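We did not get these values from a lab; they are worked out from the coordinates using the rules stated. Model, not experiment: these values are computed from the prediction. Cβ atoms are built from the backbone, for glycine too; each structure is taken alone.
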Structure 1
Amino acid sequence: MRLVANARMYAATADAAAAWDAFFQWLSQASGVDLEIIDHGVPKPMADLWQRGDLGCVFMCGRPWRRADPKPVPLAAPVPASAGYGGQPRYWTNLVVRADGPIRSLADSFGGRLGYTIEESQSGFNALRHHLLRWRTPQRSRLYRESIGPLHTPRGVVKALLAGEIDIGPLDSYAFDLMLQDPGDPAHGLRAVASTAPAPIPILVASPLLDPGTAQRLRAALLASADALAARPILDRLRLERFVPVDAARYEVLDRWEEEAIASGYPEPA
């Protein structure tokens, strides 16, 4: 049976998309699992992809993974290569503004227009909401005059900022890294004024219907990829150090962040 592979969450640039395609081709060969690389672009819902019974290797955000029942099978977690990640499978949300604009701090953005990606996103919604909690008071339950979304993807946030449709928005730190690799990328027109606490990074998953033997072959190849001669240059293009086993317990923090926001009467970042 041919299984599908997709890296839409981190196909942040044309080069990154091509590199992920090359990596999945390597993974198919190295694991002996027949993978078909498919397109699943905006506006197709990510939930439709995650629910497929032929899911072989696809990125999934930790928040919808925690909510899923049955959960897709975790294969591996990526470790971004930049020093700030500390060799750990984690990331954070950068709160970004136009580099040529007047906003110099997060507080400067209050009263403006805040963008978000989708409700099910950790980096583009849940982490953003949790970070803003500390600035809310009984006298100021809303920090922004407008909350604009869904913008769907990090690239949607970039476009909205540069078009003047929002004043500040959330960017997945690893996706931002990939964008900034290209000197001509529009993301160079942005700068971060704040960053959230780190959280466990999105993972590669397979369908819960997949037989354990096939899942294990994919997992073993992913975990060995950093030392594979053919895969190493691709991982370097993707700014990844390696893949590591998924520690499911680490993702419980995403639930706690949501619970804290709901208990504080803050169901959406606003």
Structure 2
Amino acid sequence: MYEEYWRLQQKPFENTPDPHFFYYSRKHEEALSRMLYAIRERKGAAILTGEPGCGKTLLSRVLLKELNTEQYQLAFIFNPRLSPLNLMKEIVYQLDSRISSSSKINLLHYFNEILYANRNNNKGTVIVIDEAQTIGHKNSFEELRLLLNFQLNDDFLLTLILLGQPELKEKIDNLPQFKQRFAVRYHLGALTEDETGRYIRHRLKMAGSQQEIFSEDVHMEIYRYSAGTPRRINNICDMALLVGSAEGLDKVNRGVIREVAEDLEEIPVGSAQIRG
């Protein structure tokens, strides 16, 4: 709607996990590096936590893009709110869609065959579970823990990556046997004020912008309302571009940011607790 006005090739602040727009902040780069290390060095299990909207799902898409499909077979679970048996069914199905069984024993046999076939073909098996904090069955966590028993004397046959909000860490901490399996951990925090400005410039550049649309003082204002959370930044900037184009502005100003932030019910940093 506003792309032509601002001379953009596409919308820069969509809240979709498009790796094209991924911004390598120090924290995001460290998180990606640790997850790749867990996979490439066959560390068994890794956990990535972060507040809502901090970019975990987008980072997972970048992670998958980094992995050569000739070297890895991937299962990506988007909605893990399943019974233990159905979670296992979904994992096996994603690894081989030809497999369908209601028997747990058969599923484990199929899973074992997949792991060893990949191993013999010098391929790693990677299971990524997004929104893992929504797993409601304690037994589902136990099933995931038992999957890590598929290993050789000196090597894991799969890598399990759990992504989730901070309460995921609490759930794992309450399962000592499972907690011990995680060789790699990282908590993804919000962007700093400087990173917020660089994030905005990066996404505008990737959308084809060749002009300054948000000035430095506007970046500061966006940080005040977003607290450096990428999803909030995207919401504010997207609406600001819409309002700015409707008002015929040359640049988005601080007044526009305040207007759209208030419409979105965002609260400035320091005035109260930021809303989730």
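General remarks:
- Mean count of other Cβ atoms within 10 Å over residues 59-66 derived as 18.5 - corresponding label from 1, 2: 2
- Comparison of 1, 2 - label where volume of the Cα convex hull per residue in Å³ is highest: 2
- When relative contact order in percent (Cα under 8 Å, 6 or more apart) is computed for each of 1, 2, the largest belongs to: 1
- Structures compared: 1, 2; top value of Kirkwood radius over Cα pairs in Å, for residues 11-66 alone, i.e. the largest, recorded for 1.
- Origin of the derived value -14500 (helix-only ellipticity at 222 nm (-39500 (n - 2.57) for each DSSP H run of 4 or more, over all residues; to 500); candidates 1, 2): 2
- Label whose coordinates, when FRET efficiency 1/(1 + (r/R0)^6) of positions 155 and 219 (r between Cβ atoms, R0 = 25 Å, to 0.05) is calculated, return 0.30 (choices 1, 2): 1
- Structure responsible for 5.5, with distance in nm of label points 7 Å out along Cα→Cβ at positions 35 and 139 calculated and labels 1, 2 on offer: 1
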